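Quick heads-up: structures coming right below.
Read-outs throughout are calculated quantities, based only on the coordinates presented, and are distinct from any laboratory measurement. Predicted model only: the values in this text are computed from it and were never measured. Cβ atoms are built from the backbone, for glycine too; each structure is taken alone.
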Structure P
Amino acid sequence: MILASRNQDKLRELAEILPGVQLGALPPWFETPAEDGESFAANALIKARAAHAALGEAAIADDSGIEVAALGGRPGVYSARYAGEGASDAQNLEKLLRDVRAAGENRRAAYVCVIALVDERGAEHTFEGRCEGRLTMTPRGARGFGYDPAFVPEEGGSADERTMAELSAAEKHAISHRGRAARKLAAHLGTAVPEARP
């Protein structure tokens, strides 16, 4: 099936999480549609529908981001462009931490991912994964991408202060929003994937 994304970090992560699923790349001529939906599911479906319509093959797309309690759930679907169109991961993270500092003491946050599948017949399915946690005001770690250097997942327990960017790939995939959504997709497809182990 086609993965409707040009985000190389997402491509790499999904290939690691779903080794039993053959993912095809978008052709160079494909024009990525505007992601103007009001939810992660809406944006994921926009991309998957466009790839399916253009290529006539089963297509999947993911839309994901971070929801911060102190900011009323923002940046949400605007996570990739929180600091403006074309903003880098570092710029988005800097703005987020600045806004959270100004909002008070609540640092609760959740990563959310929705993977949309449009199958060969055009039937549509969505699979959601969440990872609850909190933000640290000082970014740490060199792995991952996006907001990972400031996100501490709650699955590690109170004694584990590591951010997503300090976890190994296997540890991250076992608990991440994208890992959880991808395993739901794999179950729907009847594809065996390795058991998630931190």
Structure Q
Amino acid sequence: MKKAQLSGSSRANVGKKDAKALRNAGLVPCVLYGNGTQTHFSIKDIAIQKLVYNPDVFQIELDIDGKKASAVIQDLQQNPITDKVMHVDFLELDAKKPVKLGLPVRVVGSSRGVLAGGKLMQVFRRLRVEALPGDLPEAITVDITKLRIGQSIRVKDLESDGLKLLEAKNAVVVAVKMARGASKAAEADDDDDE
């Protein structure tokens, strides 16, 4: 899992007025929870944007007024019109406790079906998983090299070393569908090659 560092400062007051004042000052109100106590703090808006507007999932080393913690973004609130980050919840990681989060799905390879004119449909951009923090990879890699038109890869087909996949086992992750320009003749030629 990729790592990032953020530094913040503690918030003395918690409430709507104080949160609004923080946002007007270019800060984002945040909460760190997970090991019994909650810590309210704020981070610069620009620093958090680099992590939020990114397809990757980060393990974040937080430094809140000298107190260090390792965490992941558990939840965030954004303005529905501007997409500006309004509030972030961080979950503190414990090496012995499994954590649930969504990992990005990376598709690799050139599908035989796509080369024959089929259309690749990626149903999941992220898959929910549960694992110990040390076992979490950067992403879930799906090799589509052997996919032909009409075939798909489901959650149950994915290798998960140390990961517990939380999506339905029968859910389709990627599939190759027939497109208008696809030729069955090209697929038949591929069959003859084997």
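Before moving on, here are some points about what is shown:
- Set P, Q, criterion distance in nm of label points 7 Å out along Cα→Cβ at positions 15 and 55: the highest-scoring structure is Q.
- Value 4.2, calculated as distance in nm of label points 7 Å out along Cα→Cβ at positions 47 and 111, assigned to which of P, Q: Q
- Among candidates P, Q, the computation of Cα Rg over 2.2 N^0.38 Å that gave 1.01 used structure P.
- For helix-only ellipticity at 222 nm (-39500 (n - 2.57) for each DSSP H run of 4 or more, over all residues; to 500) computed as -9500, the structure of P, Q it came from: P
- Ranking P, Q by FRET efficiency 1/(1 + (r/R0)^6) of positions 7 and 175 (r between Cβ atoms, R0 = 30 Å, to 0.05), the structure that comes out highest: P
- Each of P, Q could give distance in nm of label points 7 Å out along Cα→Cβ at positions 135 and 159, but the derived value 2.9 comes from P.
- Computed 3, 13, 20, 21, 17, 10, 7, 5, 3, 1 for P(r) over Cα pairs in 5 Å bins from 0, in percent, for residues 71-142 alone - originating structure among P, Q: P
- Once distance in nm of label points 7 Å out along Cα→Cβ at positions 23 and 127 is computed for every structure in P, Q, the highest value turns out to be that of Q.
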